[in-house]
Structure P
Amino acid sequence: MSLLRDHDLARAFDHASRTYDSLTSLNPGYHTDLLRSARRLGLPDGGAGLHLLDIGCGTGASTRALLRAAPRARITAVDASAGMLRRALAKPWPARVRFLHLTAEELATAGEGPFDAVFAAYLFRNVTDPDAVLRSVRSLLRPGGRLTAHEYSLSGSRVHRALWTAVCHGLVIPAGTLLGDRALYRHLWHSVLAFDTAPAFAARLGRTGLTSVRVAPVAGWQTGIVHTFLARNGGTPTARKDEQ
């Protein structure tokens with residue numbers, strides 16, 4: 001399988017940024033599922049007084065979901081692709097939302113944080129060393145801080161693996177090819193097949209030292225293909241409102 005990594009992947013996202021929002025809009029439930037995962041952070045009081053990190057923010061769809069879930073929080077959103085960030089910055093945002101051009105790997109030494117919660121959508125299967133990035137995220141979280149990862153992570157069922165391949169070959173890759181981004185969307189297909197299953201990624205979170213790990217499916221056709229992963233950075237749990 002041919003996977004894009006690091007600068008090659010960032011450049012592919014730079015090129016695809018001009019049509020990325022249009023393509024994701026063809027995915028039924030894309031924005032609804034992001035919002036549901038952001039709400040599963042269970043942040044109290046609309047996030048008042050909290051500093052949140054959106055890591056791998058892309059064109060800002062995940063940032064918008066996080067802002068809707070925690071409208072009173074301060075949000076720092078980062079991405080490795082300058083092109084995707086330009087698209088995000090072109091949208092209207094309140095002053096408490098800011099965007100930074102950083103890779104996931106650069107965050108630990110960038111002087112950012114600490115954060116009360118981290119939201120990571122479609123990130124971990126795209127990094128070269130997910131364990132290192134998870135350790136970095138944990139180091140940026142306050143004790144008791146919350147992580148929600150919204151990720152393509154197959155259930156382990158052959159049916160879901162076959163469905164993902166059928167959708168990619170029938171729609172995603174042909175559409176991406178027409179837009180001139182075939183390599184990126186073939187990477188999307190391969191990256192999901194190569195990444196952890198949902199149980200394996202949950203176990204990876206635990207091995208990194210995160211606690212209270214839970215997995216929740218998304219609804220619709222992506223059930224068994226996309227999951228929400230929730231975890232804490234140890235500490236004493238704070239009051240939360242679960243959104244299933």
Structure Q
Amino acid sequence: MEDPSGSSPSPAILRNKYWILRHGRSVPNERGLIVSSLENGTKPEFGLAPQGFEQARAAGELLRKELEEMGVPVDSVKIRYSPFSRTTETARAVAGVLGVPFEGPSCEAVVGLRERYFGPSYELLSHDKYAEVWAVDEAHPYMAPEGGESVSDVAKRLSAVLSSTETEFHSSAILIVSHGDPLQIFQAVLSGAKENSSFLEDVSDLKVKGMTVVSVLSQHRKFALATGELRRVM
């Protein structure tokens with residue numbers, strides 16, 4: 001992502017406005033299960049719980065209110081969402097509230113926004129196992145669970161999504177519908193880029209393990225969102 005001078009722009013001059021939304025309360029949330037693989041996550045049985053649909057509609061109403069207060073037209077909204085069932089259903093509910101055609105070009109599933117894959121050793125096990133991964137994240141954000149993704153792996157693909165979105169759109173209101181860990185990591189990336197415009201480039205190069213990148217990514221948990229929580233990030 002470059003400006004005419006050839007340098008990476010700071011998020012302060014991103015071309016679009018950004019909101020993030022964690023999916024509503026899901027069946028995996030209620031059952032206390034880790035469902036992080038693309039294969040499992042796209043199964044209909046792992047979609048939203050009834051409360052999750054309510055949270056998604058409430059998030060849509062909140063976003064509509066914020067857009068009105070900011071004078072941002074609804075027709076500028078672009079919804080990009082993880083292809084998992086729980087995020088797809090959340091995005092569809094928000095689009096319905098806003099009156100944005102879900103099957104139209106304004107809404108698109110983006111594989112790069114998928115859940116962080118925690119690996120086969122954690123898949124379909126208890127949520128209690130998250131603590132083990134997060135302990136490693138804090139000390140070594142470039143170390144992945146066996147067969148899964150590290151914080152830096154996720155940061156790299158989210159940086160790519162941000163870059164492609166900035167290339168594709170201008171002066172749009174972008175809603176990113178994703179999952180807990182990816183959205184925490186996305187916010188960590190943005191916070192690092194606010195301080196250092198080269199941060200996005202550093203993150204994109206997984207060989208770079210400089211102290212700045214490590215210290216920022218290791219603290220991703222401080223950006224946690226509740227299910228169905230909407231947050232403007234830029």
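Results, tabulated for the structure shown:
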| read-out | value |
| --- | --- |
| Given 23 for relative contact order in percent (Cα under 8 Å, 6 or more apart), calculated: source structure among P, Q | P |
| Which of P, Q yields 23.8 [mean count of other Cβ atoms within 10 Å over residues 61-68, calculated] | P |
| Distance in nm of label points 7 Å out along Cα→Cβ at positions 149 and 181 derived as 0.8 - corresponding label from P, Q | Q |
| Comparison of P, Q by FRET efficiency 1/(1 + (r/R0)^6) of positions 29 and 77 (r between Cβ atoms, R0 = 25 Å, to 0.05) - largest value held by | P |
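The numbers here are math on the coordinates, done by the rules we state, and not lab data. Just so it is clear, the structure is predicted and the values come from calculations on it, not from any experiment. Cβ atoms are built from the backbone, for glycine too; each structure is taken alone.
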